[in-house]
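Down below are the structures I want you to see.
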Structure P
Amino acid sequence: MFRFRTIGKNQKGFTLIEIIIAIAVTSLIGVGVTAAIFNTLSVNALSSNHLTVLKQIENAAHWINRDVQMSQTVQPGGGSGFPLTLSWVEWDNTAHQVTYSLVSGELQRSHSVDGGAPTQYVVAEYISNDPAQTSCQFTGGVFTFKITASVGGFRPAIETRTAQVIPRAAS
């Protein structure tokens, strides 16, 4: 038959209090590791979103700034200034026309040379369609534009930049 042995006082083993303390310490370590991982992921998401909106604003500002500096004619349209039409003639009589349109959060650039078929592409994404946040105007010989980009998700990011550009004089 089976015999059950009783544990004597001289035998080594863990007491219930020691086991509870070990579980509590392990739980605290687990919570700390989980919080550190969550914090790392959260900071990475915020940094990524912030870099995304900054890059989109940088792209939009670069292209608009470049084209406005080249332009001899600046024609903002609509309440927000978009579509924005810019045109200029180069030294060799090559005529350029660039139109910026804001469609569903994308800033699109359409460029045609000498009235030919336009080349179209997206300059920036995540751009606000709200005229209070993204707009342009041409007043007193100075072109002013304001661009707001935002990315949602786990850690949303939003940035706004305003710039002024003076186009070249019409010849």
Structure Q
Amino acid sequence: MNKATVFIHVQGRPGIVEAELPLTASLDDIRDLLKAQDVDVGEDFAIFVDERDDHEKDGKKPIEGLKHGSRVHVTRCKKIKVTVHYLDKTIHQHFAPGARVRTVKHWAVRDLKINPTDAGEHILQLCNTTVQPPTDTPLSELVHGHDCELCFDLVPEKRVEG
């Protein structure tokens, strides 16, 4: 049986659970694996693979798209409402929990019609903080509790001259 190493992100739990699963693993298999590692995943949690928009629903059916290196997101959020502020403009969009910060930036740059040169000099920063998450961070890692919303400011990237 072919197996794959996957990386499981659980909302509200720091770190990543690395696991080896058969390529035919089901939702129930992931729940059992997490339970064996003392990670309680209630029925209110949804499981997404990589940046897919839809979550797994059938506990017995093999998970679609599971492959070596997949990121599995276990989250209460089925969608995450993202707000981006840039100068005097504000835009909103819903994303899958596995969408990464870079996906949000690409969307914001396109929707705000920012030219590529200016876009390259800006970075997303969580609103009212100085936190600038790495571009490969899944959105599900940034939400807390039952809140399924994120707010970013598109700000100039600080560069050190010298």
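Of the structures labelled P, Q, which one yields -0.88, -1.12 when log10 I(q)/I(0) by the Debye sum over Cα atoms at q = 0.23, 0.30 Å⁻¹, for residues 54-93 alone is computed from its coordinates?
On the way: P: -0.82, -1.00; Q: -0.88, -1.12.
The correct label is Q.
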For structures P, Q, calculate distance in nm of label points 7 Å out along Cα→Cβ at positions 62 and 102 and state which one comes out highest.
-> Q
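FRET efficiency 1/(1 + (r/R0)^6) of positions 78 and 118 (r between Cβ atoms, R0 = 30 Å, to 0.05) computed as 0.35: which structure among P, Q?
Values: P: 0.95; Q: 0.35.
Considering all the candidates, the number was obtained from Q.
Among the shown structures P, Q, from which was the value -4500 of helix-only ellipticity at 222 nm (-39500 (n - 2.57) for each DSSP H run of 4 or more, over all residues; to 500) calculated? Walk me through the numbers on the way to the answer.
Details: P: -12000; Q: -4500.
Comparing all candidates, it corresponds to Q.
Can you rank P, Q by distance in nm of label points 7 Å out along Cα→Cβ at positions 22 and 126 and just name the one with the largest value? Please report the intermediate quantities before stating the final value.
Details: P: 4.8; Q: 3.9.
With respect to distance in nm of label points 7 Å out along Cα→Cβ at positions 22 and 126, the highest-scoring structure among P, Q is P.
A value of -0.80, -1.24 was derived for log10 I(q)/I(0) by the Debye sum over Cα atoms at q = 0.14, 0.20 Å⁻¹; which structure in P, Q was it taken from? Walk me through the numbers on the way to the answer.
Values: P: -0.80, -1.24; Q: -0.73, -1.20.
Source structure: P.
Each value in this text was obtained by applying a stated rule to the coordinates, not by laboratory testing. Quick caveat, the model's predicted, so the values are computed rather than measured. Cβ atoms are built from the backbone, for glycine too; each structure is taken alone.
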